[in-house]
Every structure is written in C-alpha cells, then in structure tokens.
Structure 1
Amino acid sequence: MTDPTMQDPKLQDEAGRIEALRRYDVLDTPREEAFDKITNLVRTILQVPISAVSLIDTDRQWFKSLQGLDGTETERRVAFCDHTIRSREAMVVPDARLDDRFMANPLVTGAPGICSYAGVPLMTPDGYNVGALCAVDTVARQFTPEQMEILKSFGALVIDELELRRIAQHDHLTGVLNRRAFTAEAEKEIARLLRYGHPAALVLFDIDHFKTVNDTHGHPAGDAVLKAVATCCTATLRPNDCFGRLGGEEFAVLLPETAAPDAYLVAERLRNAIAGMPIDGTPGLTVTASFGIAAFAKETGTLDAWLQAADTALYAAKHAGRNRSVIADPPSLASLS
C-alpha cells in the first residue's frame, strides 16, 4: 500500500517547512493571551490536564502556549507532535504505554507520564505543517469524533492567530517589518550583543527628495517607489539581516556579525542597487537614497542611542549632498562620562 505522505511533497520538504516556521518569527517570543485562551479551552472542553501549541523547530519542540505543565521546550526526538506533523490527519494515541513508537519515551516512562494524546497539525496557508495543537492526558482514554472535530477547529484558530500576528508585524505597503517589529528585533539583538560581544551595525536610509516624487508623479508613484525599494533591498540583503520600514520613506537594516567597514560596503551595495532599479508603472523615474551607518557600541548600549548615532550619520550624508553613505563617529568615552 502506498504511503500517502509520499504523495504529498510538502510533507517531505523539511527545509521548506522550517522556512515557513521562520516566517512567523514566533520562536522564543513571550506568551500571548490569544494562544493561551485556545489551550485553556482545549483543556476544558476535552477534559484533559495538559494542552499545548507546539512548534517543531530543527531539533526541538517549542511551546508557544503550554497549559498544565512548566517549561518552554523539549528535544524534538521525544515530541509526540513531531509525529503529528508528518501527516495531514489528526494523530490519536489512546495508550502510549502500548504503542511501539512511544512506550520507551521518557515523557511516558517518567514525568509528566503521558498516557494518551490527541494532536492536529498546524498547516500554514501554503501547506507546511509547522507544529501541532495537542491535548494530553495521564490516563488511557479515547477521544470522540466530536472532540477531534473541536480540536481541528481550534487548530485552525491557532493558524489564524499566527497569520494575524505575522501581518501585524509587517508594513502593509511594502511587506517588510514595521517599526514596532523592527524595534523588537533590534532589542533582542542588543541583548545578544551585550551577552556575547559580537559586532553588529545599524543602517538607516531614506529616499532622497521623496516629497518631490509624490508632488510630481502622484502618490501611486510614491507607493511604487517604496515597494520597489523594499523588494530591491530584500533581494540584496542576507537572510539573517533584519530589514524594516520605520515610517514614510525611512528604512532600517540591522546587520548581525558585521563591523562598520563591512556595513559600509552593504550600504553602498544597497545604494547602487536602488539607484539602478526600475519602478513599475513609472517609466523613466529613478530615485536615490542616503545612508547612515553606526556600529554597535557597548558604551551606548541602548536602541535609542544606536538609532541616534545612525540618524546623525544619515543627516551628515544628506548635508553632504545626498546619494551617499556615511559612517557615524565611534562614541567618545569622554562624552559619556
């Protein structure tokens, strides 16, 4: 008999699945009420002590919501939900102690003593199972068809919440991170930089004479310029670079593991790409951009100070004639005392 999973290429595409999970940018984020409400309802309606929204990362199971247990993650190899994501159908385990897949699992033989499990895959709109919504009991039991339909409905709500969360983090016009989301990513990067001392750089840039574009060609042309800039920069930057629109015609790039001289080269590459890019619907229209670059300095280790340093360099680029990149002066220890 043919294995149905072999007929579904996205169930075999682990790289694509991980990329789909990464797009949500949800791993290691704080608990959120919307997801906790769902797992609480699962516990109440299915009458189980434990429920979780489990996301399956490369080598771990991470819980966006976990009710009835403490903890934030487990190894992927012991995760029941890792089996759930291998199918389009719900997975039910009436008694894990009698199931060859799980009878030796430390989560069964030890704490929390999982005995029965029901899980539904969390499938993204493009068809990847990024995790599972599950109900867990410490006694053997069956789950009724009605209960499984309820679990499926709640699983669809989890995906809806993930999609809403993703949309809320992205600028509606350009599709890149909005100011709030970019700021949150930058704060996380600062915490990492203070801990490990690795280099990083912040690049601020805005489109030169953007008001003139709107006044001369109309706001639809201005929107086309913003979208073209976002597309151009996204294609040029590395996957781990953080790119966002701060508002209006101003954009920001966070470059991890990048010292100021290399950040300057990135800025120049972006500047040249923007100057040479076509703009849909407006033949002959070209734009340029001015860039300010600031390396992260532990002495001024706040996001506001970092943004201010890059903004000062951006102002210097404009004052010098626009369409250029300027690196901020390193902070003076004397000025900080």
Structure 2
Amino acid sequence: MPLRSDSLGAWLFAACAILAALAVRFAFVGVLPTGTAFAAFIPAVILVTYFSGMWPALATMAVSTIAGWHFFLPALSSQDFGDWAFNFGPFLAICAVAVPIILFIRVTLDELDRERMKSAALAEQREVLFRELQHRVANNLAIVSALLNLQRASVSDENARQALSEAATRLALIAKIQRRLHDPSGYQFGAFVEDLARDVLEASGARNIVCLVSAADAKIDEDKLVPLALIVTELISNALEHGFAGRQSGTIRIDLTPRDDRFMLTVADDGNGLPPSFSVDEASSMGLRIVQSLAQQLNGRLTMENDRGAISRLDFQR
C-alpha cells in the first residue's frame, strides 16, 4: 500500500531500499559486467517512487548517484568521464522515464481510491436514507390502519364496518411487509412467507390450521415481493374463510417453483373446495379482485380449481 510522501514511514522505506540496493551491489562486485555500477539502484528508485512518492524518490536517486559513483566508479577525471557516463547515463535515462510514469500511476490510483471511498460513503448514505424512508412509510401505513380501526368503531352499518376492518388489516399487513423487505439481516422467500402465513393464522384464530411452505432456492425481486406477499395473504385468508368454514383443522400448502423465466405459485388447501359454478374471472369477492389486479402487475395469470380441496395457481414472470 503506498505511503504518504511526507510520512516517516515513506522516508524509512526509502532509506531501507537504498541500503538494500547498496548491499546487493556490494555482493556482486567483480561479477556484474561493465556499465552496471547503478544496476542495483534502479529497482530501489522504482519501488520508492511507487510506495513513498516523489520527494523520497528524488532523494533516493540522489543518494544512489553518490553511492554508485563513490563505491563503484573511479574518481571522476577527464580520462574516466566516458566510463562514468556509460554507467550513469542508462541509470539517469531509466529513472527519467520510469519515475514520472510511476508517479502518474500512483496519483491516478490515489484518485481512484478517493473516488471509491466517496462512492462507498454516498452508497451507504443512500442506503440509510432509503431504509429510513421505508421505515417511515411502514409507520405511516400502520397509523392509517389504526385510524381505520378507530373509525370502524363509530360506524353502525355492518358492511361498512367489515370493509373498514379488511382495509385496516391489509394496510397493517403491507406495513409489516415493508419492514421485513428491508430488514438489514436479509430474507429468504420461504421464511418470509412462513412469517406472513403465521400472522394471518394468528389473526384469524385458526390455531389448528397448518401452513406448509416450499420455496427452494427461489429468489424474487424486491419490487415483486409486496404484490406477491399480498396475493399469498389473500389466498390464505380466502381458504380460511371459505375452505375451512365449519372445520376445526386442515392444511394449507404453499409452493413456489421456478420454470425457465417464470415462477409458479401454488396455494392449495384440503378444505371444502370451490362451489361448482365458481369462476375466478367472475368472482365478486373484493379479496379475489385484489388478487387478480396484483397478478396483472406481476404479468401473471391466476387460476383456481378443485383438487381434494381448492387449489390456486399463479404463473408469473420472474
């Protein structure tokens, strides 16, 4: 990791690099060919340039020049100038090319790191704001649900009371869904639906009705989870209200199966079944009309039929 050029660590690294280069060059005295007096110092300059920055790199070049000339070249004189230039020239040329390039790379990488950190901070801030927004939406929905329940107490018409009760229940459910969808711990669809089913069963007082969920490896986009959860809830409520009317126990099975680019959601019960003349397209129930509307949002189609009870199938696009 590159160091700040004005830090003590950067200068210590430069000093260690010079000493290491000097030790390596001494180790190869008499072995390296002519013209390599500065050979061991080139890697030192390159490493210091990258890890320590410009000023330690320039200092390393200066010290390397002095050390190479003092220890590995004869005293500079007119007759030795060609030998001195033959050694120092390549060292100077390589450093003159390598140092600016490495400094440019270092500056570019530093800028990328700063931008990456800035992007990460902005992403985290957006995530916090988004979660706060979802939390406030869920709270507002819960408040509206409570207000509807209060309003129901002042209404005498039974149909109106029932409508207000159902609306309050649906809003409360949507509030719960909002909170669960954006839980930082994440979710699995099977566990998500199991929680919803448990809420519906507890709210209805159906203690002896069992709900079994199977959704192996099913990954649903978040924008589809809310309508899908509402569909599952309405179908469970419909089974409890009609399929198990007058019955003390039963089983509801919920399956979600991937099929190519689509999903098949199945909600089946072993209850009383559907009336002989029942048609889901002609159903007048508010709950089923809501399910039909939500199915269209998912680009799906809902079918219902009898099969040892009622079975509902929703084929929708992933």
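Values quoted throughout were computed directly from the atomic coordinates according to the rules given, and no laboratory measurement underlies them. Values in this document were obtained by computation on a predicted structure and should not be read as measured data. Cβ atoms are built from the backbone, for glycine too; each structure is taken alone.
Can you rank 1, 2 by FRET efficiency 1/(1 + (r/R0)^6) of positions 51 and 243 (r between Cβ atoms, R0 = 41 Å, to 0.05) and just name the one with the largest value?
With respect to FRET efficiency 1/(1 + (r/R0)^6) of positions 51 and 243 (r between Cβ atoms, R0 = 41 Å, to 0.05), the highest-scoring structure among 1, 2 is 1.
Of the structures labelled 1, 2, one was used to calculate helix-only ellipticity at 222 nm (-39500 (n - 2.57) for each DSSP H run of 4 or more, over all residues; to 500), giving -21500. Name it.
2
Thinking only about distance in nm of label points 7 Å out along Cα→Cβ at positions 11 and 131, which of 1, 2 has the largest value?
Looking at the calculated values, the largest one is 2.
If Cα extents along the principal axes in Å is computed to be 74, 53, 34, which of 1, 2 is the source?
1
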